[in-house]
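Engineer: Multiple structures follow.
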Structure I
Amino acid sequence: MSESLKPSAKDDRAYPPRPILGVGALILRGDEILLVKRGKEPLKGLWSLPGGAVETGESLVEALRREVHEETGLEIEAGPVVEIFERILSDEDGRTRHHYVLIDYLCRATGGDLKAGDDASQVRWIARQQLGAYPLTAGTLPVIEKAFRESLVG
C-alpha cells in the first residue's frame, strides 16, 4: 500500500466522529462466494465479505480493488452495486462504538493467488448451500443471496 493510503497511527475507528465509508466485494464463482474470516475486531472470528474502508483520495472501486487484494491476494473486476447499508455497533453503555456505511459490489476474480492477508485470518470459497454452517456478520447472508439472484438475471 502506498504511504499516502496507510492509516495513521491515530486512525482509531472506534467511537468515530462520523460514519466511516466502506466497500465490500461479492465475488462469485458459480455457486460459490469468496468470504474472509475476520482476524481483528470489530467482529473478529466472523465470516464476511472482503473489503474495508475507503481512504481519502481513493475512488470507491480503487478502494475495493486494494482491500480485496490485501485481504485475499486476488485481483478483481467490479460490477454493479448490490447493496448499500449501515453497520452500527454499540458498546455496553449504548454509545456508538463503530458506524460504517458499506457499499457492496458484485465482482469477479480476474487473477492473483488466493491467500489470507491483512486483517483476514482465513479466506475461502464457500458453496451457497454451505453458508449456514459459517458464522456470518449480521446482514451478510441477505446481501449474498441478493447477489446470487442478480448474477443469474444479468
Structure II
Amino acid sequence: MINQFQNEFRFLSNMWKAKFLMYQNRQMRLWKSSEHFYQAHKFEGEHFENVYNLESPYETKKYAKNNAKYIIPIWDDIKDDVMAEAVLNKFTQNYDLKLLLINTTPHYLVEGNTWCDNYWGNCSCGYCTNIEGQNKLGITLMAVRNILTK
C-alpha cells in the first residue's frame, strides 16, 4: 500500500504541477495542475477565470475556500467526474508521470492526510482517527492506472 502522496509519491498529489491541455467552452486551455482544473470547475465566469490564472495549486484551493458562497449549485453532483477528468488528463498527457503511476502497480493508493479530508483521502489526525476515509482520489488514481495499463 502507498498511503501518502509524499516524497517519491508526491507526483500523485493534485498539488503537483503538471500541465495538460483541455478543450473547453470552444477554446483550448493549458492547465497548470489538476488542482487548478478541479478548483476552477467549482465556479463559473469571473471566479472560474480567477482560479485558472492563479500561479500555484495551493492558491487555487485557498481561493475556492474563501469564495465558497459562489460555488455552483450542482458541484456535489459533478465533482467526482471533474476529478476523474483532471487525473486522466494529467497522466495521459505527461508521459513521465504516466510511467510513474503505472509503476505503482500493484499497490493500493491511499491519499493519507492530516487536514481532515476524508472524502478524497483518509485523514489520520487526532480528530479523524475513528473516521474511515472514502479515499476517492486514491480510487480515481487506481482507475486511471488500470486504463493506462490496458
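Nothing in this text is a laboratory measurement; each read-out follows from the coordinates by a stated rule. Just so it is clear, the model here is predicted, and its values are computed rather than measured. Cβ atoms are built from the backbone, for glycine too; each structure is taken alone.
Engineer: If distance in nm of label points 7 Å out along Cα→Cβ at positions 58 and 114 is computed to be 1.5, which of I, II is the source?
Structural biologist: II
Engineer: Taking FRET efficiency 1/(1 + (r/R0)^6) of positions 34 and 90 (r between Cβ atoms, R0 = 30 Å, to 0.05) for each of I, II, which is largest?
Structural biologist: II
Engineer: State the single structure among I, II that was used to calculate distance in nm of label points 7 Å out along Cα→Cβ at positions 50 and 66, giving 0.8.
Structural biologist: This value belongs to structure II.
Engineer: On to the next question. For which of the structures I, II does the calculation of distance in nm of label points 7 Å out along Cα→Cβ at positions 106 and 122 return 1.8?
Structural biologist: This value belongs to structure II.
Engineer: Out of I, II, choose the structure whose coordinates give helix-only ellipticity at 222 nm (-39500 (n - 2.57) for each DSSP H run of 4 or more, over all residues; to 500) equal to -13000 when calculated.
Structural biologist: It traces back to II.
Engineer: Taking mean count of other Cβ atoms within 10 Å over residues 26-33 for each of I, II, which is largest?
Structural biologist: I
Engineer: State the single structure among I, II that was used to calculate relative contact order in percent (Cα under 8 Å, 6 or more apart), giving 30.
Structural biologist: The structure behind it is I.
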